[in-house]
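> Structures for review follow.
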Structure I
Amino acid sequence: MAAGFWRFLLGCQLLYAAVVTAVLAAVLPLSAGELVLTALLVTVSAPCVLVASSYLAGRVAVRRDGRGDRTPLRGLAAALFREALAFSAATFAMIAEPYRRAPREDAGRAAAASPVLLIHGILCNRAVWRPLLTRLAARGFAPVRAVNLEPLFTDIETHTASVVRELRELQRASGGLPVAIIAHSMGGLVARAALRAGGAGLVSRIVTIASPHHGTALARLFRSLPARQMRPGSSWLQALNASQEGALPVPVTSIYSVHDNLIAPPRSAVLAGARLHELTGLGHLSLLRARLSLERTLAALAGP
């Protein structure tokens, strides 16, 4: 489960803080209070280190690929700070997700049904959608369902099959209406694959947020099957784009940030035929929490 992965990551952050504090205690005459403060500061700095490392790795990977579309430096510091906060918030939310009640599906508004399916990205779970869920309810979208893509490292086509089943169930619950999809990161590729598998009668529109429609160079650092499918130029991505790009059967909106720390280059999120919203100053997870990106998402969902 994704929650287990994030518990492990949080444990690594705490271990990192403990090791750094122990080393400082061995070489500096620090009081007990100063040691506690040091441990807290190092713990808080860990997400900043991880996010900064992802930005650096992305720039190196893009340069190695010989592609000129790199993360701009202007606004990068603000994006790093926002992403570190979003990373910490997402960590605790995803750890707590198995112990919380599943997001409520409001099926009681059948007369004005506006079904929506939320699809998260790789290594995440549906807890990432909680900032958006309240806004969807306030705007009257219902029923809304958020899926968990499991197992974590299975191929995208396996996730696609389970998402198609969810779409059909949600469509039945909505009186046969096609379902709108909002998807983050890899979830956007799953959404497009589900559209290819289920057809336009099943899906009304797709809104992708920070989705690597043309892959991400960072995927070359990992050997799992979905990571290989998300490498630039992979046969899976080429087949998906050849069947849809420039000829999308339903409205598709791609929302992305030029300061995305995991999609390298960030403009890999550009999809021919889709309506594009390019933002700045936001990282991969902060796109799911920032007011501007959430408002763009809701506007795209309600658009013609």
Structure II
Amino acid sequence: MTVEFTHSPLLGTLVEVRVGASTDVAERADRAAVAEFQRLDAVFSTYRDDSELNRWRRDEVPTCSPDLLTVLEAAQEWYEASAGAFHPATGMLRQRWLAAHQVGAIPSPAELSALADGTRSLPYRVSGTTVQRLDDCTGLDLNGIAKGYIVDRAATAAAAVPGVSSVMVNAGGDLRHRGEGTVLVGVEDPARPFDNQPPRWSVRVADGGVATSGSARRGFQVGERWLGHVLDPRTGWPVEHTTSVTVLARDTMTADVLATVLGVLEPNEAIAFAASRGIGCLLVDSSGTASTSPDWPS
């Protein structure tokens, strides 16, 4: 049997947990997943002053925990692999666009270019178990990768409970499945996100992760102009050529970060990038045209 649980808020969003097990075992598995969410929120939260990430950004923590080290290293690897299309320190850019929303005026190209100069390189370097600070790390937020890592760890914690045959954890669209069977995940049409329409596409996930990033529900209203929340760290501008990217990968952290990378890259470049790494992706461009990589299930 499958037992379902919902929690809100966890990580500031609705979290759904489905466990294949008897009711009492499923309840233990759900508690294990929630405990992992809470533990890792204390590591990665940018809203909690006492989180490990915030204390590390202020240089108050001499060494990083294994969790923070793992995500910092993965962020470094994807920054390098994407030639800067992903950057874990875009906090200053995001704050500037939030301010633009408040005042109703687009920042000048010169100002955005100057802010983007701050993302030309990483402010840290991971080597083995050591993290070396190279520059100011206060803008580091890890928001484009840490959520997927937390979902993976929560699913792992639930699956480790004896008697569990399958687990699905879904945190606001970042989803991980582990164990037996599959889970069907719907993908909405980014052109009609609020029409209560059934999903336009769907994909089956088997012991893997899926994540979607797009401009339909999250972004910046600047005057009369709507701009998506995905920022190109190389230019400082919100991405306009792509409205939605869904990524199917071996784990949710990979799906999470690649949903950002592939949304920043031009559509043809994004499909080629996914294909070269055996990653399944469904991309919808600004004209509404959908494209898939070879590894997206037919």
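> Of structures I, II, which gives -16000 when helix-only ellipticity at 222 nm (-39500 (n - 2.57) for each DSSP H run of 4 or more, over all residues; to 500) is computed from the coordinates?
Working through the options, I get structure I.
> Taking distance in nm of label points 7 Å out along Cα→Cβ at positions 59 and 203 as the quantity of interest, name the structure among I, II where it is greatest.
Largest value of distance in nm of label points 7 Å out along Cα→Cβ at positions 59 and 203: II.
> If distance in nm of label points 7 Å out along Cα→Cβ at positions 155 and 283 computes to 2.3, which of I, II did it come from?
II
> I have 4.0 for distance in nm of label points 7 Å out along Cα→Cβ at positions 235 and 259, calculated from one of the structures I, II. Which structure is it?
Considering all the candidates, the number was obtained from I.
> Moving on to the next point. Taking volume of the Cα convex hull per residue in Å³, for residues 43-210 alone as the quantity of interest, name the structure among I, II where it is greatest.
Once volume of the Cα convex hull per residue in Å³, for residues 43-210 alone is tallied for I, II, the winner is II.
Each value in this text was obtained by applying a stated rule to the coordinates, not by laboratory testing. Quantities reported herein were computed from a predicted structural model and do not represent experimental measurements. Cβ atoms are built from the backbone, for glycine too; each structure is taken alone.
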